[in-house]
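J.: In what follows, structures are represented as structure tokens.
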Structure I
Amino acid sequence: MSSPARIYAGLVGATLAIAGIVGFFYSSSFGSPGDVHAMFGIFDVNGWHNILHILTGVLGLLAFGAGTYAARQYALAVGVVYIVIAIWGFIVGSGDQILGIVPVNTGDNVLHLLIGVTGLLAGLATAETPIGETANPHQTSSL
């Protein structure tokens, strides 16, 4: 049975990777922020935003494949990072950018907050060391 963190890493990882790829069909501009378009009419994207989603997504897929320990670390880390990004986005405001290159709007900020909160919940709902796994995946059993 998959843990909440593995389910999160797989679903969120795949979704973000696909969203990043699809985002390039809307805008592939790498300006500051360059040519920004609303993916699906909701989420502001440019090349930088798409790359961030692809990288975050690929990390999720790798964590999913690596097992529960890695998936839990991914869920917790992405949870914290995406909550910070959401708060930052709400502070800079809709239609502005983070670091002058990553466009955000209210739709992005709400989605980032949802990804962050569910990541923390999935990570916290998963045992730190699942039965049958060691805390460090490189550690060998001394039995």
Structure II
Amino acid sequence: MKHLAGNMLSRWTDFLTSDGEKPDRNRDMEFVIEDNASRETVMAYWERGWQAVFNAIEPLQPSDLDKTVPIRGEAHTIVQAINRQMTHYAYHIGQIVFLAKHFRSSEWKSLTIPRNKSAEFNAKMGDQGGKADTAKRFDVQKM
């Protein structure tokens, strides 16, 4: 989570005007769990990272899509830069979910369709006309 948040802050801060790899980023420390680390401090850092993402993406206009931004000196179109980051986040979030499932074992609550419940889920989706209650499915506070 620290690595993702650090990456987000580096890549998305001053997104259109500076290289995505900020000179003050200490990537190696993003993989170190410090003695004073708490869930609250890690979550606050995580939230700051995501806020940087949204602050950069929300104001983008169609005309911005023709621009390029550098990441470690390599030019990326805006779409390439966004795709690069989203696939990077998906990769690491998959790792986090894999580890969470391992550590929670039988207590794990599925983030999507629980094992052996596909038919039940599909039937429920048919009853709702394809509208799932994603808020209930993605309640991370209960994990």
Structure III
Amino acid sequence: MELSVERLDVWAATIDDKPGGLAKVLGVLRNAGVDLQFIVARRTPEAPGKGVVFVAPLEGDSAIRAATQAGFSVSQSLHSIRVMGLDQLGIIAQLAQMLADGGISLRGVSAAVLGTQFIAYIAVDSLDDVEKAIDILQRA
């Protein structure tokens, strides 16, 4: 199976859990010309009235400057890889099993299919696990 596998930094920011909270921070990035490929936002039950948004990638000085001004920072707890390839029945289950067989515990997975291609963002516990996961998946 031919996969594109790469490490990437996920950036996170706290947002207000109210109408426009997400739009405010994403608007800053849009106005700076940042082209995002991944966005996940959710409420934070441990902090009522707040939420969190995760984005990737942020590339270039102007994108990083805009993100920092909007309250984003590189997540120190989300060690992530992006995997892309031809969609097939059960592909994420297959990748998850390969990583499990390699002793990699998954912290989180977000995946989608567009046309004939899939894209998955996989979070693991450490930078060492990122390297191991990349090696496992590139051998697939």
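What follows draws every value from the coordinates through simple rules; no lab data is involved. As the structure is a prediction and not an experimental result, all values here were calculated from the model. Cβ atoms are built from the backbone, for glycine too; each structure is taken alone.
J.: Work out which structure the value 44, 30, 23 belongs to, where Cα extents along the principal axes in Å, for residues 23-102 alone was derived from one of I, II, III.
T.: II
J.: Consider the structures I, II, III: one of them gives -9000 for helix-only ellipticity at 222 nm (-39500 (n - 2.57) for each DSSP H run of 4 or more, over all residues; to 500) as calculated from the coordinates. Say which. Could you put the intermediate results ahead of the total?
T.: Working: I: -20500; II: -16000; III: -9000.
Of the options listed, only III reproduces it.
J.: If distance in nm of label points 7 Å out along Cα→Cβ at positions 7 and 95 is calculated from each of I, II, III, which structure is the one that comes out at 1.8?
T.: This figure was derived from III.
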